[in-house]
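Peer 1: I've put the structures underneath this note.
What follows is calculated from the coordinates using simple rules that are stated; it is not laboratory data. Worth saying up front: this structure is predicted, and the values here are computed from it rather than measured. Cβ atoms are built from the backbone, for glycine too; each structure is taken alone.
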Structure I
Amino acid sequence: MNRVILIKYGELTTKKGNRNFFINTLFKNLKKKLVGFSVNISKDRARMYIEFEDREFAEIKNIIDKIFGIHMYHIAYIVSSSLEEIKKNILEIVKKESFSTFKVETKRCDKNFDIHSQEMNKILGGMILKNMANVSVDVHNPELFIHVEIREKNTYIYFNGFKGSGGYPVGSQARGMLMLSGGIDSPVAGYLAMKRGISLDAVYFEAIPHTSLNARQKVIDLTKKLVKYCDSINLHIVNFTPIQEAIYKNCRGDYCITIMRRMMYRIMEKIVNMHKGYVIINGESIGQVASQTLTSMKVINQVTNIPVIRPVACLDKLEIIDIARKIDTYDISILPFEDCCTVFVPKHPIINPKLEVALAEENKFNYEEMIDTCLRELNTIKVSDTNEFEDLL
């Protein structure tokens, strides 16, 4: 009996006129990730089906688990949509399972099928009770949930399934630029942005020799973890050393972090425009550090009109860490290699900066020329699952 991986769209089904766009985006993402596997993928407005080889299922499952836009998926047996074929095959299928309680739920998608869903539940449930010893029906908490989907040509029989990652397929929204440091929060922010369908580029600000090549490798490794959820990510590496040194040479110590973040946002706005992005994304969490108070955010944000998305803004640190562990970025993020946001942190950074003071302080040096130099020297690499970057280290 043939089997397929049956994919349920979940949130995509809330779409109306543009539903096909979301489904087609998911279809393309799956095809890209499953290149090299012996699969055949087909789709309709309700379901997606992947024909597969049993020997490859574990690897395929690992990939599907990281594809956004999938609510649930099941291993489904395919039988012809006739009562006799369904009855004949369901016993053979169910006898392979170990259970003591069960429930049958029929979904009659083909309304031309003569028997209604509730009647099919009774017919199939009664047949299982009659032909299998020591089993009973439990409609509230069954050990085995038997799903029967009757469609025009085929009927799909499947059991308890696997939970997908949910969200929207990556690429169903426009491009965003992630401010990716080596810390815990920004990779989680990137993951959550992709879950809403946003295609990502990443931007890393480094300040060699004050930051190390190990810190750059951390960011590359974090990007490779995020690539598991999409096709590839362009990582833009900004040489921030001259600007950072100028800030700490010319500006008040307590305002240095505020000025630094304002410079980063100016650079981010230009990179967004250069690469046809729509938003800036970062890992700021309200109140976590001095630059993330609401007062600081307002002063820092003043330099750009590009929307700034902060996916972890209202999560506490433990919630962020839980997600970081789930997506396998935590152990990389805690490696002891500082980025430019932490290497020059003043003893007493300002918590409630004033805009007029920030403007006066940053006007003590010619930052516009330095920003232009940063953009001319921007180093961009394309990160995928397989490529290596020894030549950059």
Structure II
Amino acid sequence: MPITKTIEEINARIRAGSAVVLTAEEVARMGETASPAEIAARVDVVTTATFGPMCSSGAFINFGHTTPGLRMEEITLNDVPVYGGVAAVDGYIGATSVRPGDPEYGGGHVIEDLAAGRPLRLRARGRGTDCYPGREVDTWITKDTVNEIFLFNPRNAYQNYGVAVNSSARTLHTYMGTLLGRLGNASYATSGELSPLLNDPDLRTIGLGTRIFLCGAEGYVAWPGTQFHTSRERNEHGVPVLPGATLAVVGDLKEMSTEYLRAAVFEKYGVSLFVGIGIPIPVLDEDLARRVSIRNEQIETTVFDYGTPGHDALGRTNYARLRAGELELDGRRIPCSAQSSLSRARRIAEELGRRIRAGAFTLSAPVMAFPTGTSLRRCPDPAAAPAAAPLGGAK
């Protein structure tokens, strides 16, 4: 009979200390000799992980009220702009926000500094109101002095982000690193067979409310990430070969570790944030067992040319070739490197596995499945846009 399990049954095994938990890499090796039915019978949970730059990240902070009260409208932390249009003493610091005149220090550094417990200078101004008569404050904060500070990242854990190359004559400085001209190098940023959304490409077990490992703390999937879409193009192994699904994630930054949350600076591009995410995949049946046993040589991804306006697709490669350090394109061998850290992703997968085996981390079933059949829209071409409507409030 086909093997079927429920998340409740797996959680009971976790609490009893009898659950079998392996990393995605370990199951990939098992899949070389074991069938999906055998894997489903022997393994309960597979831990997946990624650690890489994720620009669409940031944190909400409640600074606490001042005396007299101040409606904070212009806010900076260590001179990095913080968005203050939320409420009187709430702000959102985006990872890519930068300090004026210093593009190598920004929101990613502020978030890392907060997680590390370092003091940051808070300066805020407001116009003054009857209920908030204060006009400005200049003080120092840490994660222990603010009320709440939680990471809320609108787009993380991209499903199979593409490889970047540059066919133009000049060097390009991008969020994928420095791309040398005339296909001088290639850059990629996905952890291959460890990558969460490649081990559950149909998102059967990942959705709203899924409990995850987020930068050392316990976090949750909060919503489909921005630019989420269902990639319809798949290879013979059922793996999406284009960037597709993404996740919006949330967690308590006060509980996070800078081992899994680090600022990044990309030369002549700007600031980003390395985010560590681990997602446990329950092996509910043979289909999921087949998915989680996928190997790097079976996972193909698309090569995009950043030297063209539309980032033209040039072909495909697989993660076994990428991990070997080069890809072949039109008969030419191109050296490649990863923007993400495989060693740190492995550490996350192993740490998540230890927590599950110790009974400290149980699985949560999604309370809402994510959409299917979705597509990705682009910003309207100015030439094709309709005549501008009056701005809000215009008479």
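Peer 1: Where does the value 23.9 come from, among I, II, when Kirkwood radius over Cα pairs in Å is the thing being computed? Mind showing how you got there, number by number?
Peer 2: Working: I: 23.9; II: 22.6.
Source structure: I.
Peer 1: Suppose FRET efficiency 1/(1 + (r/R0)^6) of positions 162 and 354 (r between Cβ atoms, R0 = 35 Å, to 0.05) works out to 0.10; of I, II, which structure was it derived from?
Peer 2: Details: I: 0.10; II: 0.60.
Here the read-out was taken from I.
Peer 1: May I pose another question? Among the shown structures I, II, from which was the value 17 of relative contact order in percent (Cα under 8 Å, 6 or more apart) calculated?
Peer 2: The read-out comes from structure I.
Peer 1: Taking helix-only ellipticity at 222 nm (-39500 (n - 2.57) for each DSSP H run of 4 or more, over all residues; to 500) from the coordinates of each of I, II, which one would give -11000? All intermediate terms of the calculation are to be shown ahead of the outcome.
Peer 2: Values: I: -11000; II: -4500.
Checking each candidate, the match is I.
Peer 1: On to the next question. I, II: which one has mean count of other Cβ atoms within 10 Å over residues 226-233, as calculated, at 15.9?
Peer 2: Values: I: 19.6; II: 15.9.
Source structure for this number: II.
Peer 1: I have 17.0 for mean count of other Cβ atoms within 10 Å over residues 82-89, calculated from one of the structures I, II. Which structure is it?
Peer 2: On the way: I: 14.2; II: 17.0.
This figure was derived from II.
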